[in-house]
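J.: Okay, got some structures for you below.
Readers should treat all values here as calculations from the given coordinates under stated rules, not as data from a laboratory. On a predicted model such as this, the values are computed, not experimentally measured, just so you know. Cβ atoms are built from the backbone, for glycine too; each structure is taken alone.
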Structure I
Amino acid sequence: MNWTKIFDGTSIEGWVHVDAGDITLQEGILVTSGGMGLLYYEKQMFEDCIIKVIYKNPGGANSGVFIRIPEKPTEAWMPVNRGFEVQIYDSGDDYHYTGALYSLTPARAKPADPENWNELLITLDGDYTKVEINGIQVTEYTEGDPVPPKKIHYEPERGPRPRRGYIGLQNHGDEDIVYFKEVSFKSLP
């Protein structure tokens, strides 16, 4: 099955920004600024699919891709606490590094390339989530797997996540500039 683009560089139709900062379309690329907020795709919820995000993070900035958001978000913290954030942050420890499910699973590989475009693939298969970057598996999680206790107030609440949900792109702070040039998905067979 072919990829269905939900962001193709020409429009942000179907995408809604909530909370602080912004993600703007500049010359075919989504660019994060300010923070903390997110741009989410409101037209559908996703399950049993592979989500592809092409991004570049030349400064090692903090951002992320939200998955399994249970309802349309109205502020930036609900997706952190009730969905999963696939971390984009090349300076964190293993639980806060690019490709990890933020503070819940470790990044077991670090294949992100700060100088070039990276292909981030997120597989949602029932209760199973897998993250790959540039063809290398970084982490995986099945609902109910053990996770470390919450250590810092801004880490997500622990607890179950839904099988289906909205997806979104995070803008994090004034110094955190990340670029996105494609968001696509295809259903699992």
Structure II
Amino acid sequence: MKKKGVKFFLGITMLMLLSCGSEILPKPEGMLRLSYPTPEYKEVSLSCAYSFEKNEFSEFKRARRNKKCWYNLDYKKLKATIYLSYFEVNNNLDSLLRDAQNLTQEHVVKADGIIQTPYVNEENKKYGMFYEVSGNAASQSQFYVTDSVSHFVVGSVYFKVKPNYDSILPAANYLRNDMRHLMETLRWKD
């Protein structure tokens, strides 16, 4: 019985000596790596008064049957959609501008801030505003473009998830760049 006790003690001692080695360190903090494809843009040919370039990563869809020239750019992997709405200007430019600005102001409650960037392209008769919304708002980017005579286009991005700004920020930045490109390449067909 003494031999069994000594063997047991030696076995435990050997196990403890062999298990000692390098110092145990905590895991380093990891960063989530999100990568999106490099944008490749292609012009969308529409039977509408405008055209634009869209990212090939998005799926182009007609928005509603009863709304001519309303379209969606669906980004399935990002769980987001850019909504485009077209309106004819018929002595209603003031109300269209007010509605577009109010659409952005609806997000003030949840937004940490809204940056407004005016957009003017005299050569192509495009005037508008680009909005960047920070915080847990439902829409992170919006814009409107008009020729101030006949055409008015409103665009906004919405995610199909509960807005958590820190989580959606990489996707929001990617879509913001796509929206700017769309806005800058938009052309009137008149």
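J.: With relative contact order in percent (Cα under 8 Å, 6 or more apart) computed per structure, which member of I, II shows the largest figure?
T.: The maximum falls on structure I.
J.: Matching task: 3.6 is the computed value of distance in nm of label points 7 Å out along Cα→Cβ at positions 82 and 114. Pick the structure from I, II. Please list the in-between numbers first.
T.: Details: I: 3.6; II: 2.0.
Structure of origin is I.
J.: Matching task: 36 is the computed value of percent of Cα pairs over 19 Å apart, for residues 34-105 alone. Pick the structure from I, II.
T.: I
J.: Another one. Please state which of the structures I, II yields -500 when helix-only ellipticity at 222 nm (-39500 (n - 2.57) for each DSSP H run of 4 or more, over all residues; to 500) is computed from it. Don't jump to the answer; show the numbers that get you there.
T.: On the way: I: -500; II: -9000.
Structure of origin is I.
J.: If you don't mind, there's one more thing I want to ask. With distance in nm of label points 7 Å out along Cα→Cβ at positions 26 and 162 derived from the coordinates and found to be 3.4, which of I, II does the value describe?
T.: Label of the originating structure: I.
J.: As an exercise: volume of the Cα convex hull per residue in Å³, calculated from one structure in I, II, equals 106. Which structure is it?
T.: Of the structures listed, the value fits I.
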